[in-house]
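Asks: Listed after this line are the structures, all set down as C-alpha cells.
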Structure I
Amino acid sequence: MEAAFVNPFIEGTLYILDTTAAVKVMPGDPFFKKNQTAMGDISGVLEMSGDLVGSASISFTEQSILGIVSTMFGEEMTRMDEEITDAVGEIGNMISGHVTTKMTELGKTVKVKLSDVKTGKHHEIGHAQGKKVLALPFKTSRGAVVIEVSF
C-alpha cells in the first residue's frame, strides 16, 4: 500500500475537519487491522473504483462526532440521531471529493464515493476480504477519529 495513495485520505479528512469544525488532530501510530470491526460508534464508508479498487472509512466515537457536529451546526448536539448520521454522510462525501481530486493529480483515475453510514458499537465496516486494512488513528480536541484504508 503506497503512502502516496493513502495520504489523500489523511489530507482530506484533516482538511474537512479543520475547515468545517475547527478540529485539530494529532496522529497516533498506524497499524494493520486484523478484523472488520469499526473503531468507533459511527462510520462513513467510502468505495473506490477505477485504477485503485477498495474501500476506506472514517470512524468517530460518539463523543467526537457529537463535538464535531455541534461545532459544525453551532448548537449543542447531545445524542446520536438522524442529523448526526446525515453529517457523517456529508463529511464522507466531502472527503470523497477531495480524494478523487488528489488521485487525479497523482495520475490515477479513481472514483471515490460514500457507500454507507454504519452505526452502533462494534459495527462491521465490510472492507474487501483478502485485502490489508491500514488503520490510522487520530486524537482530536473532541475525541478519537480513525481512518481505515484498504486497497
Structure II
Amino acid sequence: MREEIDPDIRVVVDSNFIVRLLTKRPESPYATLWREWESNGTAVYAPSLLPYEVTNAFWRFENSGTLSSSAVTSSIDRMNDLQIELVSTSEIHLEALEFVRRYWESKAYDSHFLALAQFLECDLWTSDKKLYKRVGRHLSWVQFVDD
C-alpha cells in the first residue's frame, strides 16, 4: 500500500449510506457527516460497484411507487456529482472473498466495501444494520450511522 495516504483523512462509504444521503433531509446525520468530510478534505472512496447498487436501489423506489421517476433521476444526477473516488482493483477481491466466508453465507457485494476499507486502512461508514450486526463487534473500523 502507498505510504503517502493518511488514514485520518479518508473513508469508505457503502451504497446504503449514499442512498440515505440522497433521500434524507439536509440535517440528517448522513448530510452532516458529508459536509464535515467536505470541509476537512476527507477523501471518500467506494468500490466501483457503488453506482450500480445505488441505481438499483433507486429503480426499486421508482418501481414500487416510493419515488417518482423525476425524483429518481434527480437522485442519480446528485450521486454522479458526489466527490467519491470509485476504486476498481483486483487486490480487494480475494480479501472480499475471505470476508464473505467469515461473515456471510451468500452474496459477496458488501464484503467488497469491507475489503476496500481494510486495503485503504480507513473506516467504512454504513447504514446497513445487517452488515453492522454481522461485523461491527469484530471490526472496530466499521462505523454505523442511523437515522
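We did not get these values from a lab; they are worked out from the coordinates using the rules stated. It should be emphasised that the depicted structure is a prediction, and the values quoted were computed from it without experimental measurement. Cβ atoms are built from the backbone, for glycine too; each structure is taken alone.
Asks: When helix-only ellipticity at 222 nm (-39500 (n - 2.57) for each DSSP H run of 4 or more, over all residues; to 500) is computed for each of I, II, which one produces -12500?
Replies: On the way: I: -12500; II: -16500.
Only one of I, II returns -12500 for helix-only ellipticity at 222 nm (-39500 (n - 2.57) for each DSSP H run of 4 or more, over all residues; to 500), namely I.
Asks: Output the label of whichever structure in I, II has the greatest value of mean projected area of the Cα convex hull in nm².
Replies: II
Asks: Okay, next question. Which structure, out of I, II, was Rg and Dmax of the Cα atoms in Å, for residues 14-53 alone derived from, given a value of 13.7, 33?
Replies: I
Asks: Computing distance in nm of label points 7 Å out along Cα→Cβ at positions 22 and 38 gives 1.6 for which of I, II?
Replies: It was calculated from structure II.
Asks: For relative contact order in percent (Cα under 8 Å, 6 or more apart), which of I, II scores largest?
Replies: Sorting by relative contact order in percent (Cα under 8 Å, 6 or more apart) in descending order puts I first.
Asks: Please state which of the structures I, II yields 3.1 when distance in nm of label points 7 Å out along Cα→Cβ at positions 30 and 62 is computed from it.
Replies: Traced to structure I.
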